[in-house]
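Quick note: the coordinates plus some simple rules give every number you see, no bench work behind them. Values in this document were obtained by computation on a predicted structure and should not be read as measured data. Cβ atoms are built from the backbone, for glycine too; each structure is taken alone.
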Structure 1
Amino acid sequence: MVKTVSLPKPAPDLLLLHIELKWITPTIWRRFVVPENITLGKLHHVIQVVMGWSDSHLHEFEIAGEKYGIPDSDGWGPPVNPEARKTLVKALFGKKTFDYLYDFGDSWDHRIKVEKRLPAITAPQLPYCIEGANACPPEDVGGVPGYEGFLEAMADPKHPEHDDMVGWYGEIFEPAAFDCERVNQWFKRIKA
């Protein structure tokens, strides 16, 4: 009698992604690695961590002409395909770039590019942030125009709104700050 042995399934390839927040200078960006078979729902949580958002607003992906998100059971909001089980690699349909919109009020529009496919053993953990630059804007700051006003007020202690902005934010905001290691510590708590 021949005994069959089932071999372990090979680990999925990884995708090196570059995300950039549109319409802001200097550019706020991150480079990070995720498994190619990550669901869009889990990718949303990864983006929240890597960018520094707090996941307190609606979001949607636009990939290859299709919109994905969390459909509203009451029919409110824009119609979207469910993101929970759709994997990134299947949603891409061979495309290399896609969009992610966070907070429909502030309209934080992100451009994501698949830079390359990597072997599964490349990253020390998954997800994994490789590098990035500049701090994410605070939640509810008012989109790009509100953020520009916030930065102006924060940078000038004599600005009439400086004290109010420091009080609202809770401390002095450092727009150039980004800590990749801190992001990876947060990622250790996420299962992609």
Structure 2
Amino acid sequence: MRLDHVIYGTADLDVAQRRIEQELGLEVRPGGRHVGQGSHNRIVPLGGGYLELMAIHDREEAAGNPFGEVLLDVLEVEGLVGYAVQVDDIHAVAERNGTPLLTVKRDTLEAYVTGVVEALREPTLPFFIGANRTGPRPGAEGGAGGLTWVEVAGDAERLRAWLGGEELPIRVVEGEPAVRAIGIGEREFRP
């Protein structure tokens, strides 16, 4: 299990891209449309992980998909809205947490995810992503020192149980559930 990526929600990908390029000096790469969930993205490679800039492109399509429905609620606010950890056995994690497996597809990429709806509604928790069924992992090449840690607010014990006791570089602070900041190499991004 390892940190995979963090989602930066935005109403406008161009605005988010300018912010990341100006504030962090990082390269933002094209992403694509997520099939069936009404969202689209751009990728900020961080070396082994990435920051995903995500926005809604088709509200009607999003409203017809469990993942998309939650994205309609969370992506309108500019900022960090969720994060993912990659796991070796996505089926076992889904069974342990009692969460359904969903498929996320974008262009030539496809992977199973689980816990997405729960994690986006309670952002102290990550969602889980399995190895790509097709296509390379985003953010594997290039980057700015790696995705080194994530800071969240919320219930540390709930997070520990959700992760099945695994230890990850996740800092938990008090407060309403939220993703507060991320470490990028030696820097931090706290929108």
> Taking distance in nm of label points 7 Å out along Cα→Cβ at positions 75 and 123 for each of 1, 2, which is largest?
Replying inline: 1
>> Suppose Rg/Rh (Cα atoms, Kirkwood Rh) works out to 1.05; of 1, 2, which structure was it derived from?
In response: 1
> For Kirkwood radius over Cα pairs in Å, for residues 51-162 alone, which of 1, 2 scores largest?
Replying inline: 1
> Here distance in nm of label points 7 Å out along Cα→Cβ at positions 27 and 43 was calculated and came to 1.2; which of the structures 1, 2 was it taken from?
Replying inline: 2
> If relative contact order in percent (Cα under 8 Å, 6 or more apart) is computed to be 23, which of 1, 2 is the source?
Replying inline: 2
>> As an exercise: Kirkwood radius over Cα pairs in Å, for residues 67-114 alone, calculated from one structure in 1, 2, equals 12.5. Which structure is it?
In response: 2
> Just checking, which of 1, 2 has the largest value of FRET efficiency 1/(1 + (r/R0)^6) of positions 91 and 155 (r between Cβ atoms, R0 = 30 Å, to 0.05)?
Replying inline: 2
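Who wins on FRET efficiency 1/(1 + (r/R0)^6) of positions 11 and 131 (r between Cβ atoms, R0 = 30 Å, to 0.05) among 1, 2, i.e. which is largest? Walk me through the numbers on the way to the answer.
Values: 1: 0.80; 2: 0.45.
Of structures 1, 2, the maximum of FRET efficiency 1/(1 + (r/R0)^6) of positions 11 and 131 (r between Cβ atoms, R0 = 30 Å, to 0.05) occurs in 1.
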